[in-house]
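Below are structures written as structure tokens.
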Structure 1
Amino acid sequence: MKNFFKFVFASCLGIFLFIIAFGLIGSVWLGRLASAGAKPRPVKPNSVLKITLDKPIPERTNNIPFDFSNLKEEKVLGLSDILRTIEAAKDDDRIEGIYLEIDVAPIGLSTATELRRALEDFSESGKFIIAWSRFYDQRAYYLASVADEVLLHPLGLVDLRGFGAVVPYFKNMLDKVGIEMEVFYAGNYKSATEPFRLTKMSEYNRQQLHEYLDPLAAEFLGQIAEARGLPFDSLEAIVNGFVGRNATMCLRSGLVDQLTWKDSVRVLIREELGLDEDDEVPVVTLTQYFEHVKPEVDYSVKDRIAVVYAEGAIVDGKGEQGQIGDEKYTKILRELRQSDRVKAVVLRVNSPGG
């Protein structure tokens, strides 16, 4: 009898948990459908476009794995939609400037480069850009350096450290535990197996890493130096000396223009807009503004160019959202090849491999 009640209780508990989970997922999707059909928030004159980059940016909007821990999260704009939105803001008389609020920018260097170009183009229109952060990591500062005013929290820092490579080596450990690796490689510059057959970096690997990283660092720091009006040698000395570790030193060295609290940023924006002290600063977020400028798809067009976003790890099978499944993408490309309406295909790949 006791086992019977245990079985009944477990069954009821399972059904109850299923109903709760189903209800949560259903409410999320209903909320998304309702918000998709709702009218976007109007953009007021003298508005400021607020850009907060605190999440990874996918190539395509919402191309991220589903996250149960953040059910109410608004859509995550893809890179192409962000670039389109910034370009639209440049020509919109209602948008007076951009407010960048970036701490750690969890994006790759190629994504940061495309965003920076879009911000530079926006700035060339004569509209202002103001950036503020508690902590600029390297990519965040790379983006912020295009701003007319780069602001930093009085207790913040700028983590500029240049480019480098760290390689762990396991041969000594393997020798101690009696494991001998059988490594097959060809050529002095095939360095992938070095951690298993050497105890330190070979000169060949060091040379090829320098060949790769030195031009990258020179271009990266050169763009920042030009934007901030700093001599390249001075900026390189700042990076090598870890000057950005202190807010006051950041100000003295010219990395930032002001040290200010977040509440004071609105005062500066209000002054930039020529508003009175009691006037409200009209702010529109990137996602809100996108709803006004997202393109309308014309399905009547016969000749088309298809854009395929291949993003994430490459896996067998169909894969999940944010992955490149071989079955899924083989089917997509086959259908595009067989379609008489598709005249060309653009394939954008952002993947660590697989």
Structure 2
Amino acid sequence: MYMFFKALSIRELAYQLAEQFRALGSCLHLRCTVIVGGMDMLTQAQSLMKRPHVVISTPGRIKVLLDENPDIPPLFSNTKFLVLDEADRVLDVGFEEELRVIFQCLPKKRQTLLFSATITSDLQTLLELSSNKPFFYEAYEGFKTVDTLKQQYVFIPKNVKDVYLFHVLSKLEDMGIRSVMIFVSTCRSCHLLSLLLEELDQEAAALHSLKSQNLRLSALHRFKSGQVPILLATDVASRGLDIPTVDLVINYDIPQFPRDYVHRVGRTARAGRDGLAISFVTQDDITLIQEIEAVLGRQLDKFDCKENDVLSDITKVYKARRVASMKMMDDGFEEKVKERKKQKRKTMAQKGLVNKRRSNKRKRRSDTS
């Protein structure tokens, strides 16, 4: 049996990878199963009992199944390969317990492969401490973006970000842009913007971790198939998703770390195509954007737009924002956010990770400095 573990809550990548395994392995009668959160655990346990050749999983869900069903751990006793994709995130704070449970079920005689777009201090330490000298290959040095990607910014007051967003989206046809990914920092912002764009008659799908897995897959399918031209997303969509036809990436919120910026803008200008990335920079983002420019080794170009043209829609956008906010209060999303934060604090406290996570954030910043 082969296993592939996907970091964090980026479940969509597990399904994307499974599609490739099934396409390439069909002539070999390859059996592959996906084990991620948000889906029925009984069905997942039954799929593992059928002994698939390849298991693609997120660490959290596979740990639960290994802990709760004594028939499952023995299934992994003959595993030949363990692959940790997005290894920098898998080894990040919060996955120690999951990895411990997983490793206990695996044979010592196996090949372990780690893949990462960025080399963090944790990965470097692991490389140095390995008892057997591992094979190490680095495809490139540092953070790079492709030459076919235009990277621009617009410096704006925080209270008119929505107005600027609507202005850019209303000009897509004039700019020759067919598909857009908009990145935000929180699930709340993602949901609110989806309601806002709906009020403004802009077709969009939203992808964030507070959606059910079926709704997440549906949103991604609608965007990839061209049913909707806009995908709103948190960083669950910034890594690895193969959507080759994205013309524009908008950083509605600037990411906290330069490497996350590189992952985001990497969703466009793929496979030799041209692409455009526009970042909305407010007075609170100056330090962040300077760090990004320092890592890239270049300054972002200024996005050309006339302020008077943008602000002509301010009343329309503000009205839509008020309606969207009221809808979000009525649909119970705020309660979901509060419950998620409460559960997250409880889990971190149980694992003793609060202080460690703060330390890890500082370390992640130093890794990209």
**Message:** Taking Cα Rg over 2.2 N^0.38 Å, for residues 122-321 alone as the criterion, which structure among 1, 2 has the greatest value?
**Reply:** 1
**Prompt:** With Cα Rg over 2.2 N^0.38 Å computed per structure, which member of 1, 2 shows the largest figure?
**Reply:** 1
**Message:** Taking distance in nm of label points 7 Å out along Cα→Cβ at positions 194 and 250 as the criterion, which structure among 1, 2 has the greatest value?
**Reply:** 1
**Message:** With log10 I(q)/I(0) by the Debye sum over Cα atoms at q = 0.15, 0.20 Å⁻¹, for residues 138-217 alone coming out at -0.71, -0.93, pick the structure among 1, 2 it was computed from.
**Reply:** 1
**Complete:** Highest-scoring structure on distance in nm of label points 7 Å out along Cα→Cβ at positions 314 and 330 (candidates 1, 2) is 2
**Request:** Taking distance in nm of label points 7 Å out along Cα→Cβ at positions 162 and 226 as the quantity of interest, name the structure among 1, 2 where it is greatest.
**Result:** 2
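Any read-out appearing in this document is the output of simple, stated calculations on the displayed coordinates, not a laboratory observation. Everything quoted here is computed from the prediction, not taken from an experiment. Cβ atoms are built from the backbone, for glycine too; each structure is taken alone.
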